[in-house]
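Q: Multiple structures are listed underneath, in structure tokens.
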Structure 1
Amino acid sequence: MNRILVVDDESQLLRALRINLRARAYEVETARDGAAALAAVARRPPDVVVLDLGLPDLDGIEVITGLRGWTGVPIIVLSGRADAADKVQALDAGADDYVTKPFNMDELLARIRAALRHRTGQAPQTPRQITLGNHTIDLPAHRITPAVHLTPTEWKILTVLLRHPGALVESQRLLTEVWGPHYRTETDHLRFHIAQLRRKLEPDPAHPRYLLTEVGLGYRYQP
């Protein structure tokens, strides 16, 4: 049975979605704010997240960013924000689909089915905790043991690399995911932050073992 996490602070909407989804044999979990949503996914990853953007604690974009730091679970935004700029921001942050309130239930159900079909072909999710040299990295919690302070940009770069163990991640892809499509040629930015990551995480930053450069192509996290 597929599990759907619905994140919204509107009680009536949560109730309606719970009834409709359960009637179609989905298991349903609900969360009323962003912190509860992040905790729920970390505790037991669902198959799809249906997420409102206007939450009482965190903005939905922050929730998307937090999830994309460590999981590829499909995220369908269900929001009253109808502006194109809001849709672009959510999709750029990592959402897979966007449905505007008020919405048609049959359409939302079709979007969920499409997300589940897409998920079937995805690679396994990144483990919650990853060992990198002497450090243990807890991706959902944004915590490193022993403690190391990373800037938000360093976290974004690191999590993109950790999501693709052993695989080449092209420089243009890193730049786009971290800074946006207008920074695809700013490779100096990337080199600086990679150097900072190595200084903080590699046992011997001058001879990196885990965060490798593929000259002229990009970077690779080697487990």
Structure 2
Amino acid sequence: MNVECVGIILDGNRRWAKENGVSKLEGHRAGMETLKKTVRFVRDNSIKHLIVYAFSTENWNRDTDEVSYLMDLFREAIQKEMSELGKENVRVRFIGQRERFSEDLQKSMNITEKETVKNEAITLWICLSYGGRAEIVAAANAAAEKSVLITEELLAKNLWTSEMPDPDIIIRTGGEKRLSNFLLWQSAYSELFFTDTLCPDFNKEEFNSILAEFASRERRNGK
């Protein structure tokens, strides 16, 4: 079966840090390295879309120091790592509540999107201050301004991910077996894979194993 889109919840950075005797901040940095590697091996499998849950609406409630560090990490990643991926023909798009971020971070997101808009190898969708429920509420409000009758089609056109195909596969690392408010609308018929591997240890071999299992599944899509 062809795979058009993969969604990944890269979970387990803090537990990885604890197991390896380093700070949780270093765990997040290791997770960023995994993200870069993941983009490349997903692209190498000719998959055109990868959507990654990087920072949820609930993550704002973490310790102030950790949130501050993550903002610095995002700032560095957008300016450096995303620019690097852009040179490898990766298009980068950001979805979520951008208005909650600082002006300089919002500006960096806009610049990165404009600089990579013509790249065609793969589109990397990065969810920042994202929540599936918040996305559906925003889409419903936008749709309500256009029509008295809200249909599935109208709602889908107003989602933050409206230009992205629904994910064929959703993977969660770190051992938890839930979606945690990720792509609640889009995941209706996604095949779900949960692995105990912590985010920084997720690798190409495990991803290829997931692809092989996906190919063996029968997708009924409600039929």
Structure 3
Amino acid sequence: MKRLGVIGGMSWESTLVYYRLLNRGVAQRLGGLASAELVLHSVDFAEVAAAQAAGQWHELGDALTRAAQGLRAAGAQGLVIATNTMHKLASRVEAGSGLPLLHIADATADAARVRGLRRIALLGTRYTMEDRSILVDRWQSRHGLQALVPGDEDRIELHRIIYDELCRGVVSDASRQRIVAIIERLAAQGADAVALSCTEITLIIDDRCSPLPVLDSTALHAAAAVDWMLA
């Protein structure tokens, strides 16, 4: 088994889901008491969120690169960044660490292609929805996927739910219904699936409540990581 380095804590609520999925995936594949060989660097999300809001992406790139270098020193042979938004810095972190990075956009897009899905509703933070370089350009150029993004008011509300509620462990039925309504509006625009492209959205939306088929970036990223570890 290869040792995986995980940059997490953004937020720890979804990193907890990653940890469970990685270990469960390895156990299902290997059986017995097998669990994932990994090292974790968990950041202070308060500092990260403040830097995001201030547009301090260069400084965040420095911080994540240092984290990745530390994981390499601890024996990691590959990396995952356990959040969609911070994949804005993925190429810099990969280059600065000297380790291969498993990109979350590829994990989501690969699953969409296997299922024959092409028009994907994108739900995420405002950064992810509004900055095409994080996911959308990679989906389009490497995988031929079209992304449909919520309107201005829906982006503001979704961002609020993520940072004010889900990142704090708050999951409410009222917010779930608001997100379902956003998905319905994107379905009316022709989306054939919805990508939960914020690792916290998996805490509130799944196939049971979504009006569109769900591409859960957290679960898909973790599954790709298990494949890599055991290849």
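Q: I have 23, 15, 12 for semi-axes √(5λ) of the Cα gyration tensor in Å, for residues 25-128 alone, calculated from one of the structures 1, 2, 3. Which structure is it?
A: 2
Q: When distance in nm of label points 7 Å out along Cα→Cβ at positions 9 and 161 is calculated for each of the structures 1, 2, 3, which structure yields the highest value?
A: That would be structure 1.
Q: Moving on. Can you spot which of 1, 2, 3 the value 2.6 was calculated from, given it is distance in nm of label points 7 Å out along Cα→Cβ at positions 33 and 145? Mind dumping the intermediate values first?
A: On the way: 1: 2.6; 2: 4.4; 3: 3.9.
It must be structure 1, since only it matches.
Q: Still on this structure, please answer the following. When relative contact order in percent (Cα under 8 Å, 6 or more apart) is compared over structures 1, 2, 3, which one is greatest?
A: 2
Q: Given a value of 55, 46, 34 for Cα extents along the principal axes in Å, point me to the structure among 1, 2, 3 it was derived from.
A: The correct label is 2.
Taken together, the values in this text are just the output of simple stated rules run on the coordinates, not laboratory data. The model shown is predicted, which means the values in this text are computed figures rather than measured ones. Cβ atoms are built from the backbone, for glycine too; each structure is taken alone.
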